[in-house]
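Taken together, the values in this text are just the output of simple stated rules run on the coordinates, not laboratory data. From a predicted model like this one, the values you see are computed outputs, not experimental measurements. Cβ atoms are built from the backbone, for glycine too; each structure is taken alone.
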Structure 1
Amino acid sequence: MTDKQKAIREIEHTADLGLEIEAADLPGLFASAGEAFYGLIADPTEIQPKEEISVSATGECWEELFHAWLCELLAQFNLKGFIGKQCRVHRVEPGRVEGRIKGEILDLKRHRFHTEIKGVTYHEFKVWHENGKWRARVIFDV
């Protein structure tokens, strides 16, 4: 996907961190959100794609699915310390998303840690299709 087909913008929020993501298609939206999410936690230029994990999530609608995807990425970080660099989403359909994440275990001696994300909130949360592009807005509890 080219830079013209996707866009990520960090949004200002009083005490939390937020993102607005734009992509040409749903796999691109989910992949871009995953990479941006990990970029909030640590500097992505320092992360090496040493390991690859499979990640999947389920949800009843696009918003629930997107929220579940981000929660699953956060769970992988919290449980294993896994920090992603490259997200590839190969399946997005109503009710299910599947992807593969390349990255490594966070090493505070090598990685520049930015912030701890405690949760994916529903505050101002939205996923929508507009003018031929998919967009999402999400606020993370830090």
Structure 2
Amino acid sequence: MADTMHFSLVSPERSLAAMQVTEVQIPGAEGDLTAMPAHAPTITTLRPGLLRASGPEGVSEYLVTGGFAEIGAEGVTVLAERAMPRGDVTQKDFDALLAEAAELYEKAKATFVNQPGPVDDAAKLLADMVAVGTHIGLSSKS
């Protein structure tokens, strides 16, 4: 059997996962990465996306909207702004997340006139949210 490591996923609302895994695919803000046992210590920020944990008991997927992941000698700990098991995400949930991202984008455009950095960041957040919805089969047109 392959080596395993501990994986935990928590959001402000609750602890979503604590299990032994062989790998965790993380939607990093600077690019996706896969953490495996004996991975180099790393801390990364998250972008909206699908986090996937694979282990002896199967694969678990979670929608995350942002946060941090810490990869260390003991395993992977993810502190998510928001996280939901993929199977629990409804069109209504996705619509609410998308509306919030769109609102942040509009506020950034109004607040940071002629300052592309914050506006670009908000636009990327909105685009990432649309992409994750498409990836999990939810419509951004509702």
-0.68 is what came out when log10 I(q)/I(0) by the Debye sum over Cα atoms at q = 0.17 Å⁻¹, for residues 73-128 alone was calculated for one structure; which of 1, 2 is it?
2
Output the label of whichever structure in 1, 2 has the greatest value of distance in nm of label points 7 Å out along Cα→Cβ at positions 33 and 97.
2
If you work out distance in nm of label points 7 Å out along Cα→Cβ at positions 57 and 89 for 1, 2, which one comes out largest?
2
Can you tell which of 1, 2 yields 14.0, 44 when Rg and Dmax of the Cα atoms in Å is derived from it?
1
1, 2: which one has relative contact order in percent (Cα under 8 Å, 6 or more apart), as calculated, at 20?
2
Comparison of 1, 2 by mean count of other Cβ atoms within 10 Å over residues 65-72 - largest value held by:
1
